[in-house]
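Right after this note come the structures.
All of the numbers you see were taken from the coordinates with simple rules; none came from a lab. What you see is a predicted model, and the numbers here were worked out from it, not measured in a lab. Cβ atoms are built from the backbone, for glycine too; each structure is taken alone.
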Structure 1
Amino acid sequence: MSSDNTMRAITQDTLGGPEVLRLGEVARPRPLPTEIQVRVHAAGVNPVDWKTRTGGGMSGVLGEPPFVLGWDVSGVVSEIGGGVTTVRVGDAVYGMPWFPRQAGAYAEYVTAPSRQFARKPATIDHDRAAGVPLAGLTAWQTLVDTANVEAGQRVLIHAAAGGVGHFAVQIAKHLGAHVIGTASAAKHDWLRTLGADEVVDYRTVRFEDVVRDVDAVIDLVGDGHDSTSSRSLRTLRPGGHLVVVPSGVSPDLAGAAREQGLRVSDFLVEPDGHALGRIAALIDSGAVTVGLDDVLPLEQAAEAHRRGEAGETRGKLVLRVTS
């Protein structure tokens, strides 16, 4: 049973498979000036979580275990530090605090600077809100801040049915783009309901054979799988922009883009409370919906990781921390 000074959390003492995740008791964090403490109702699960668990992802930032994974948070402000003016105790908020440093979202409480959070979208519950921050911010920052997508442009999104991808489809559509997504055939109808204008089954068709003259590619797969980034260069119009999210830009890829008169950028998402406010407004207006694959209790974090790593989820996996 948690005391006033401790809390339930999923911790790991060593790097490894999902089985290293265990439910335990850790110290409850307290907010410093300009910080808030949030009682976590739900925490999103993302690929960076299981990559970090095994020694990839952000393990180089977090250092050696023990640590607490998770960056997606939806909850209620339970305490505020001095100087906080944006929220009050009792406000429902969501955020992606501290990334890429430890946020510890797989726990009953987190603390972080108040401006790394935004008010939770009013039209969705904490489970759905917890699925938004990291994936939604990645979609927003790649499309709006990096690729500068405008109305009338053509955008290709790889892994369009995934956590980031399904947000990217909807945000690109909101921006007025013609949206093309790659996904397995079983997910095509769903993607069309989200606004995709064209969908390509990457398992049966080489996407570069059927997609041409796009202004921007949001590559959520990377060259590590079937040279997806390098092949994407063939789909871009002159001056087009490839944004590579998971694996970065190799010197060979950068050189090939340069030779063809194309732009290429790597990407790492940043905490951004202001953008989360913009995304919340899109959700509350109905322009963006949150796809949930499943919601599991906190103690089943290992199972959530197993499902996520299998790569067959549609939308987001979420851990329910408190009711």
Structure 2
Amino acid sequence: MNEKITVVALGHRALGTTLPEQKIAAKKAAKAVADLVEAGNRVVISHSNGPQVGMIHTAMNEFGKTHPDYTFAPMSVCSAMSQGYIGYDLQTAIRAELISRGIYKPVATILTQVVIDPYDDAFAEPEKIIGRVLTEEEAETEESKGNFVTKLADGTYKRILAAPKPQKIVELETIRTLVDAGQVVIAAGGGGIPVMEQGIDLHGASAIIEKDLSSGLLAQELNADTLLILTSVEKVSLNLGQDNEEYLNTISVDDAKKYMADDQFAPGSMLPKFEAGIAFIEKGDNRRTIITDIAHAKDGYFEKTGTIIK
């Protein structure tokens, strides 16, 4: 096939937070994906699951509190559930948008597991706040189980989870087969279901994988041409919020590394986008990373706007 491969990473603002918001947001995402398909791309979509996985985790654990005969849902199960229901909205919206344009391509969501390293340094410094609000007593109970909690500004507590780096995408060959067959594929949602290898078994981990890093790994392994990261801004800024704020247009990998070294990008926000984008470019030829918002996805792809790393 001569079509280029583009991996699209949808940020949480491209999906909304409530179920009705997500349906509306999915339709906007579908238009961006259809534009890329019309431009001659094989498209793979990854997505955030921040608000959604938190909602599921809270709901399942509140249910467990009121129904003692049910067990609490582990984080890996909540991640799998979020992949399913976000993927459902996305594939339905993308299918309808493609058909409306006379394009008949199957759209599939792949439940995707991503292997992490149990010795990743991230486990010593968890950073992702998740789940329901805890009382002080409940927080102490969680800590007695070996879990991490953090105290919020309002005096309540919440669980915090590690964000280990993705090592391997388990369903990679399934994804590759569908892409090669010309299907639009939704995969590695929420960074993937975090799992650890124990012999031939995969065991779910209590962690959240950074979506952008998994998207970058997916793009690397598929030998994609473009990693298109759709976030909340049209262009990335230097000196954000200051009098000397400056938008970044087309920059080199060396420039991007310099800005990272200067602490221009916030950890857990813009920084992993640059980490993923740079790693993707450096591990192949003729690759590019584009960071923009969903409203400018098409123009970003054609390098009319956005921050472009080459």
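Tabulated results
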read-out	value
Mean count of other Cβ atoms within 10 Å over residues 8-15 from the coordinates reads 23.9; which among 1, 2	2
Among 1, 2, structure where helix-only ellipticity at 222 nm (-39500 (n - 2.57) for each DSSP H run of 4 or more, over all residues; to 500) as derived comes to -12000	2
If FRET efficiency 1/(1 + (r/R0)^6) of positions 32 and 136 (r between Cβ atoms, R0 = 25 Å, to 0.05) is computed and equals 0.40, the structure in 1, 2	1
Entry that produces 4.3 once distance in nm of label points 7 Å out along Cα→Cβ at positions 72 and 296 is calculated, selected from 1, 2	2
